[in-house]
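What follows draws every value from the coordinates through simple rules; no lab data is involved. Not measured: the values here are computed from a predicted model. Cβ atoms are built from the backbone, for glycine too; each structure is taken alone.
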Structure P
Amino acid sequence: MRRILSILISLIASIIIVIYVVTLTNPHESVREQVVIEEHVIELQYPRVLSNITVEEAILKRRSIRDYTDQPVLIEHLSLILWSAQGITDPRLKFRAAPSAGATYPLEVYVVAGVRGVLIRDGYYLKPGIYRYDPLKHVLVLVKEGDFRDQLASAALDQKWVREAPISIVITAVFERTTRIYGERGASRYVPMEVGHVGENIYLVATALGYGTVAVGAFYDNEVASIIGLEAEETPMYIMPIGVPKQPVKTSFEDLWVFIEESRRGP
C-alpha cells in the first residue's frame, strides 16, 4: 500500500513539474487572449486562428455588404481583422500580412468605432473614438475620443452604411515611403495596388468571422483627413465599414457546380 502511495505521489509531482516547465517555456499562453486597456492604448489579443471556415469558403462568400444589424464587432475579431490588414507575419524581417513594393509599407490603418461598436466583454465596450493601429506592437492608440460615424458618413457622400456600421476601418497612405524608391510609378501603381491587397485581406477575414464589409472610395479626401486627424503627407484611400450582415450570404460550392455545368453546356 505504501509503495502504491509513493508511486502516486511521484506521478503527481511529475505532472506538476511538467505543467510548471510548460508555463515557463510558453509564458505568453496565459495572456494571449487578454485585452489590456490603458488610458490611450489598447493591447489587443495575440493573432490566432478564430474562424471555422477555409480560405476557399471565405472567397466563395465574400460580397460587398452594406446592410448591418446592430450587433457590435467582438474585440478579438477586430484584433484579427487589423492583423490581417497590416499585422506582422515575420518577426525577424518584420514582413506584414499584405505584400508591399520593396517592403516600403506606405499604409496606415485607423478604426472609427461608434458607441457600443466593439464589445470587449459582457456589458463592456471599447470607448467610441478614432484609433490608429500600431502593427509592431499590435495595439490600438486612441487618436481622439467620440463617435465620428456621422461626420465620416457625411464626408463619404452620405453613404448610410458608413453611418450605420458599428465600426469603419480607414486605410491611408504616406506615398513618400514608396515614391522615394520607385518614383511616380510608386504613386500611380504600387501604392494603389497595396491598398487593394489590404482591402481584400479585410474582406476575407471579416467574411470568415461572420461579418460583412464594403470598400468605399467615394469621399472628400480633405474632410476625411480632418476627421481622422491625419498629417499633411497622409492621404485617405479607403473607408471599410464592418458589421454583422442583415442577410448572410448562402451560396454553396454545390450551387457553383450547377452553374459551371450549365455554362459548359452552353445556350
Structure Q
Amino acid sequence: MGVEGNNDGTVGKALDVLDMVAAIGRPVRFTELLATSPYPKATLYRFLQVLTHQGMLSYDPDRQTYALGVRLVRLAHAAWSQSSLAPLARPHLDALSAQLGETIHLAQLDQGQVLYVDKRNAARPVEMFSQAGKVGPAYCTGVGKAMLAYLPEEALEAALLRQSFHRFTPHTLDTQSALLDELAAIRERGYGFDREEHEPGIICVAVPILTDAQRVIGALSVTSTLARTTLDALEALAPEIQTTATLIAKEARDWRFPEQQ
C-alpha cells in the first residue's frame, strides 16, 4: 500500500517511510526521500529520526545516508521462524526438487501480493525475477493466482484492489474480469498456470496450500521455460505438486499463520 490515504496514524506513516527506504534498495540521502515523499520536510525528518533511534534505520554521518537497520534483521528472523512456511516446508521442497529437477517456488500472500519465501533452483538454473524474499504481483503469477482463487470473498475483494494490472507481456491478464474468470477456472481444476504472464518465456504450474478448513496459507509451483518444456508437460506434474502441498499443509496444521489480506 502506498503512503497516500494511509489511515493508520503515526505508526502507519512511519512504516511507510521505512518502506520508502527499503524500496530504493541502497543507502539513501534525505533529499532523495524528500523528493518523492508526500510528507513535509519536518515531518519526514522526524520520522527518520524516530526510526533511526529505534534501530529500524541506520544513519551514516559521513555519507549522510539512511539504510535499513540491524533491528530489522532480528525481526525478520523471528517472522521467518514464526510466520513463514519455509522452515517446515524445507524437506518437502528438497524432495520435490530432487525428483523433478525444475525450479520450485514456495510463496505466501503479503498485502495482496506474492511474497516468495523459499526457492529451489533447477538442475540447469534459469535467470528469473523470483527469489526468496522478493515480492511480486499476484494477478500474473502462478502462485499468486492459485492463492487468490481460494481467498474468501471479502479478502479477495481487498486483494483485487491492490493489483496494478500492468501488462508485463502480451499474455498478461490485465483486467479484473479476465482475472476473475481465471480464478474460477483454477478453483474448478485445483491448480493454476503462468502462461508467460509475468516474464517472456517463463511458464509454471502452481497449486494452493490449503488447511483442512480450505483456508489458503500459501502456494507451491514448478517453473520452467518454453525453451526447455511445455505447459502440458508441467500440467502433468500437478498431482505430484499437490501431494507435496498437502504434506506441507499437514506440517502447518498446528502452526499459526497471519490471516491473508
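Tabulated results
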{"item": "Among P, Q, which structure scores highest (criterion: relative contact order in percent (Cα under 8 Å, 6 or more apart))", "result": "P"}
{"item": "Source structure (of P, Q) for semi-axes √(5λ) of the Cα gyration tensor in Å, for residues 164-251 alone, computed value 28, 16, 9", "result": "P"}
{"item": "Answer label among P, Q for the case where distance in nm of label points 7 Å out along Cα→Cβ at positions 76 and 244, calculated from the coordinates, equals 1.6", "result": "P"}
